[in-house]
Structure 1
Amino acid sequence: MERLRHLFGGVFYRALAGLDATGKPAFQDAFGSDFWSWLAENPDERASFDRAMAQGKERRAERFADAEWAEGETIVDVGGGNGSFLVELLRRRPGAHGVVFDLPETVRDDAALAKLGIEFVEGSFFDTVPPGDVYVLGTILHDWDEESAAAVLRTIRSNARSGARVLIVDAVLPPGNEPHGAKWLDLLMLTISGRERTETEWRALVEGVGLQIETVRDHVIEARCP
């Protein structure tokens, strides 16, 4: 929780102060660059961010308990940071091969990952993704606006084999105006050009790039490459 407090009570708090009625993302004005470029230029903050994103990894992995799995699959954790989420997922699927795919400045322990049979591959998910049977996006797409999120999914669609699965862990906003934690997070994501999405919006985004949605439930969207 300490890392989350540092993140939400520090950089995000400062950026939130700049939000106004226009809804314009405020991080650029507060820090002089977009969020991801700022992280790349501040390695200590990047490391803190990756550790903060590891919070709740057990809960995220458990959301896939009912997903369909096959022996010996290659699971690619797209934007997987330091690999903590994939490590937790492979504890539940010991027969799988794991690949963490993220930017080179990601702070991780390559040797520790290798001991668990996990490979780290450097790259941008706007350009390419490694080959795999299952692509997991654990709270990644809510960081991006519609155009950018679609670009990430389009990269997967273009590089994945037919039949490959895409598993998205992100909030599915409930309809109406009742209070909900993800609605507060929606406001927070706005500071960096991200957003949370309703089921209708998720379906439009995922199906709009040619993926076939199989299920949508709270925090999990399952799709397949045709």
Structure 2
Amino acid sequence: MLARDGWDDFAHLFGGVWLQAVAGLDASGEASFPRVHGDEFWAWLAAQPYERAAFDRAMAQGWQGRLARLESIRWRGDELVVDVGGGNGSLLLALLERHPRMSGIVFDLPETVRDEQVLGDRCRFVEGSFFESVPAGDVHLLSTILHDWDDHSAQRILETVRAAAGERLVVLDGVIEPGNASDGAKWLDLLMLALAGGRERTASEWHVLLGNAGWRATRVGEDLIEAQPA
């Protein structure tokens, strides 16, 4: 698996700069990446084209599992879906393939590595920052985005999306289950802290975060959150 395109990029990241950041964690509760690598994670990534490309390829992996979660949603079938922080568009393209009447917008930073020619005639790429504004649409999708950020920054993102909101918000992110059983989201919680001061969240924390940003959660669990404008 690690020899495949994308998964080998995960191996590169986990065995390189991410490992070094995790090794630098201390008891301060602050992200260790800036101290270890001299800049905050996203600025460092923007200044490192090779690492940015590896990151974008890695983030495209596992789209099949994310698509399966999206297919559990009751779709009307003709929505304009805005994939906020959608990277190279692989997940949105797979969703559009399942729903021939849908259209989509992939929204991400200008330095995102992508091939816009593969997006086809029902999808387009729009450059921008989700801290400033996002394109309007029927459904806004945030796939493994909010766990990158602390609660203050995540609320800002959700408020920006709320300003352009249509019918629904869909978030693909971990939901930490109660108790002390082994849970991959708990391990990711440490990685997100090390990289950018981000975090995974429990169901109650998701409800609070969404409510503070003007959303009403209608479904929280199994790594899928749905919400409507409050």
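Please treat every number below as a calculation from the coordinates, not as lab data. From a predicted model like this one, the values you see are computed outputs, not experimental measurements. Cβ atoms are built from the backbone, for glycine too; each structure is taken alone.
Ranked on distance in nm of label points 7 Å out along Cα→Cβ at positions 99 and 131, which label among 1, 2 comes first with the largest value?
Values: 1: 0.8; 2: 3.1.
Across 1, 2, distance in nm of label points 7 Å out along Cα→Cβ at positions 99 and 131 peaks for 2.
For Rg and Dmax of the Cα atoms in Å, for residues 75-146 alone, the calculated result is 11.2, 33, so let me know which of 1, 2 that is.
Details: 1: 11.6, 37; 2: 11.2, 33.
Computed on structure 2.
Can you spot which of 1, 2 the value 0.8 was calculated from, given it is distance in nm of label points 7 Å out along Cα→Cβ at positions 59 and 139? Answer by label: 1. Can you tell which of 1, 2 yields 2.3 when distance in nm of label points 7 Å out along Cα→Cβ at positions 51 and 187 is derived from it? For distance in nm of label points 7 Å out along Cα→Cβ at positions 51 and 187, the value 2.3 is produced by structure 2.
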